[in-house]
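**Student:** Scrolling down, you'll hit the structures one after another.
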Structure I
Amino acid sequence: MISIDNQLSAADLAGSIDQMWQLSATKLQSLEASSDSAAGSPVFTVDGHYQSQGWTEWTEGFQYGSQVLQYDATDEASFLEAARQNTVQAMASHVTHVGVHDHGFNNISTYGALRRLMREGRIEDDPWQRHFYELALKASGAVQASRWSGTADGDGYIYSFNGPHSLFCDTIRSLRSLAMAHLLGQSLMGENDESICLLDRLVQHARSTARYNVYYGEGRDIYDVAGRVAHESIFNTNDGRYRCPSTQQGYSPFSTWTRGLAWVMCGYPEQLELLNELPDESLESLGGRDAIESMMLRAARASCDFFIQTTPPDGIPYWDTGAPGLAALPDHQQVAADPLDTPEPVDSSAAAIGAQGLLRLGHYLEGRQDESAARYWQAGLTVARTLLAEPYLSTDSDHQGLLLHSIYHRPGGWDHSPAGSNTPHGEACMWGDYHLRELALYLGRIASDGPYYTYYGPL
């Protein structure tokens, strides 16, 4: 269980955040100089150097989005220029990619972030540049929403790259693409000129994920643990009926892959923040504000509570709560893991994503004067403090990664284990590095009493 420091403040982390941005600049410069886009996007490091995988290129937006975040935090113009050029030159294929569920990762982190800077007054609001970004965001949201399977209960979901039968918990954060397109006035035009509301599909997908991928320990889930998250839900495509849980990157359908848990933790609070910006009438046909907020808040609370309860005291989870090697560590939830000496690897990237979810949930509940708000906020700060220091923060200038000890695909054997070890450690990944930067930007603005950071920015 996380040992929550109730005295910690965002201001207490200011020095660590500044150090992280200094390290980040050097690593981004090294990555930009060594990357070969023709070989594919950088995904994870091996012996400290980023390697490409060339499969869906789902991490490219994190690479260039990190450049936007670096500029946002430091005002270093070279990173803004690199982000602009790379977005224009390399990101077009992601806008119309019909085969993936990752639009919210790639396109919000680049086109969306650049537009946000304009809306915040951080860079010049050039109308033609802004229209370019907005057109990309409109197309991205509609394309993502078109990847749709209906369910027997009348809702539906954006299906994963596995096919129409597959609902991934990860996709909860890709709803950002639907949200942005909706805010820009876009809809999905279907057969016979049917105009499909993107907000409708956002809410339906959120409801399906909350209903089938998140467990609550009661009712249908009386047999299971409250807050557990299944990576994948499988449906019968003939009639839309739910069949069973599954996983791709976790240990089993009946354990929790912690990065999937973190996506849920972060995705729902982000969408709760979005709901605050929408008029009541836009939500009436979707069940009404109270019902939608209640559904999202239940999933956010359950997943965040589970993370707090099952994660070691320092806030860094193992890669899966059911990983078999944990049987040799009966006190693993009470003792901080040593990432260099453990039978199962930790996943710092899950911590970086989850920390932001804890903070956003705490902030949202504080706005509702909920007494539980402080618990989530202080838990998020506690995790952030661990991530912003060694052994997780990479201080070695020769290592291109920023956040060490992350895991990509343990069942697939895709993670690098150093010589003499059977347990992957010491490496970084693009999504872990990106989300540490995003976490630092979020907290840095809080510490300096700056504008509250959201993916959509000022409306």
Structure II
Amino acid sequence: MIDSAFRLNDAQMAQFLAHGYATITPDLPDDFHAEVYAQHEEVFEREGNPGNNLLPRIPMVRQIFEHPSVVGALKSVIGDDYYLQPHRHPHHNPAHSKGQNMHQDGGKRWSHRTRYLLAFYYPQDTPLERGPSGIVPGSHYFNTPEGAQIDRELPLVTPAGSITITHYDLWHRAMPNHSDHHRFMIKFLFARMDEPEAPSWNNQQTEWPGATPALAGDSITLSTMYAHAWHWHRGTPIPVPPNDCGPTDLLPLLQSEQERVGIAAAYDLAAFGAEVVPSLIQTLSSQSEMTRRHAAYALSAVSAYAVDALVETLQSADPSTRTDAATILGDIGYAATPGIDALIDATKDAEATVRQRAAEALGIISRSPAPVPALIDALVDPDVSVRTAATFALCRLGPQAAEAVAAIERVLNDENRYIRGDALFALQRINTAEAKDTLIKHLMPARWCSLTTPESTF
């Protein structure tokens, strides 16, 4: 149990939701970070980038993410039950590098809800000339460079030992390193295991306390979007705000070529609840991916009112529309529980993307063993994205997935490293005697010595 003193307050949480990042500096000694930096240089010199094998190579890094201030920040944003995923990567920005282009690690996402976080750790002082990470505050809500306004770059100029947690979709890059020294940044990926049902930070205010700036040259604001994020994290329904525009005025704005206008309209439309669901469902058939994505944001925000219509949409003849319906049901979360049976059926869909999104949705929505047989079948799907989604869904289900232990044991040898990693975590979360025996049996012959290298194999 983390002391509440280490959890974010309302102002810090609002800052994260609006800007997509928060920086923490754990009280570890300077020589700790100097040693991490020295070990990085040694590993890179000896064998190159260790990638996902970072922790076996430099075990002391784990102390960073076990520090109470870091744990408190992570729990504040993604809840007490979170997962350090198998993907982690030491980013090496060498002396005199040209840096990177601005990008999103998550790609084009159809959700604004915080289910994944990145954490950037810097073992050295990172002034501007040493190529810090550049981020775009607030850009995690947008999928286009124009919508994200990537020219608003903020350099993360930080002292050694700083950790910046960011929304998975925040636009960022490595900036040019003009110095004569290496710059290291260690990136970890974290995932939420449970949907929020109560605030996980030091919450005092019911209503969204942050700023809600108007769109440039337009009367529509993003206030409803920010309020939605705030209330979702609090586990409470968003109250219907007053709105001077009606659905007839707002629906055409979903098709705007300006992403910010379309997103703002989506959340303002959601305030009308069941009234706008038929029109939003119809919009899912648009030829424009951006328009469909705006409709998806609105349907997700409408929440329970949209579930029946989305279940019906899972029967569409169009694979893209079925995929969208499964994706949105998953994004709605626990309120989409009436759609579980339809999503179980969708794991048998002819289209792999539908099967994938259905498996993902079941992992988010379900709190019972009902989907486990379907997810077991999905573990042997020929499509790797489906197997990945099914394995992670079983992670989320944890103890409810006890009957899947034997099936999970078989995927411990899957060709995909992340499926293997998630399978181990699924066994840990299931936590039955059978699951623990299976986990230990697998780990005992695994490569265990962090000192083993190509040059030192004995």
Structure III
Amino acid sequence: MSVLSGYLMPHPPIMVEEVGGKEARKVISSINAANTVGREIAKLSPDTIVIISPHGPIFADALCIYDFNLKGSLASFGAPEVKMSFERDAELADEVRERANRHGISTVTTSEVGVWKYGFKEELDHGVIVPMYFIAKYSSNFKLMPLSFGMLPYEDLYEFGKLIQESAKALNKKIVVIASGDLSHRLTKDAPAGYDPYGKVFEDQLVDALRKFDLKALRSIDPVVIERAGECGLRSIWIMAGTLDGCKVEPEVLSHEGPFGVGYCIARFKVAEQKEDSSTPEKETEDPYVKLARYTLETYVKEGVIPPLPEDLPEEMLKQRAGVFVSIKKGGQLRGCIGTFLPTRKNIAEEIQRNAISAGCEDPRFYPVEKDELPELEYSVDVLTEPVPVYSIDELDPKKYGILVRKGYKSGLLLPDLEGVDTVEQQLRIALAKAGIRLDEDYQIYKFEVERHEEK
């Protein structure tokens, strides 16, 4: 097991007693949780701690790995006595860079780009110092690999995290990964970045996703909500999540508070054991809806053509029309999901074919599926009833009905019975966020039911 655990930790200097003084008591939940993390990491005894900071050199097209002498302090926050230094894990950093380059993910080092030219000092920033303050209290027998994320797509950041895991495994190193980051900076009217009601929407969705380590829910947070929330830690989280790819993760939120209008969350993602091989050979009794989705995508990826419909399909797939959603997972994580809420093809079978190809090759959130991935993919097919207008939220049930919200050209759809969506309010909030519709706007709600076909 190369990755022992992942953690999300905030980095407000006020958490540090030498900086915050009496004000630190206002974030006592975060302080207590951070100390818990420090004690846990000491017991885990990792060879290396990888920490991702939002306050280092940030580039649009590359991740930046720190290669200067790893020293820093909180002198700029009035506490020069809080200073620390660490031994850099150059071996792990070099291995990660080599693998990233082979995968087409750009990385740079601080020395290569001369970060001083961009106004950065060659010293550890508070995005590193504050979390490490609570870790170094309890142990110093480890090396450090600090880096800052780039403004890359979340999928690239997740892939980079996977490469960190692979590198640690190749070098036989045990690592702990820290995603340093605060949440929304716009929770209250006196928040440092001003107030936005979507700050709380973002926090609710993010923390709920972290509590379950639900990457599908994490990815579904609307970009408009993310932007308006004024967050700083989401990209750190995506890299950390990538380092846990293929692992059985036991998630727990240790604290969550926002006394200064900024959200602070500390969460643990303990690795219990490696998952078993997720390859799923085709079964003779495989659901025909799922079987068709699999057959279509595999043929399209391997041969570049849409295959003819099999002759043994159930009659209803050939004679009935309906909206269809095809979802694809890999290793338990979403790999693609595309659908139509109203029928666009001659029958359900053709709808499945079209949406299976779209989910695998045209979902803008992911790279197209490649041949070597096909044995690892898991499919589900949702067949939708025709949406009907809703005139009262009393008509809704998130476990039974999916919803569609519309205002003009804006629309957002959410399937029913999703993990972590337990109330009508949650369902509406997420659907509205996906549509980019404000909570206080007028909009129309529609509901529908689904017939879900999954792999057994």
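Bear in mind that the values in this text are calculations on the coordinates, not laboratory data. Please read all numbers here as calculations on a predicted model, not as lab measurements. Cβ atoms are built from the backbone, for glycine too; each structure is taken alone.
**Student:** If you rank structures I, II, III by relative contact order in percent (Cα under 8 Å, 6 or more apart), which sits at the top with the largest value?
**Tutor:** Numbers: I: 19; II: 13; III: 16.
Going through I, II, III one by one, relative contact order in percent (Cα under 8 Å, 6 or more apart) peaks for structure I.
**Student:** For structures I, II, III, which has the highest computed value of Cα Rg over 2.2 N^0.38 Å?
**Tutor:** Values: I: 0.91; II: 1.00; III: 1.05.
Evaluating Cα Rg over 2.2 N^0.38 Å on every structure, the highest lands on III.
**Student:** Quick check on the output: 2.2 is distance in nm of label points 7 Å out along Cα→Cβ at positions 114 and 418, derived from one of I, II, III. Which one produced it?
**Tutor:** This value belongs to structure II.
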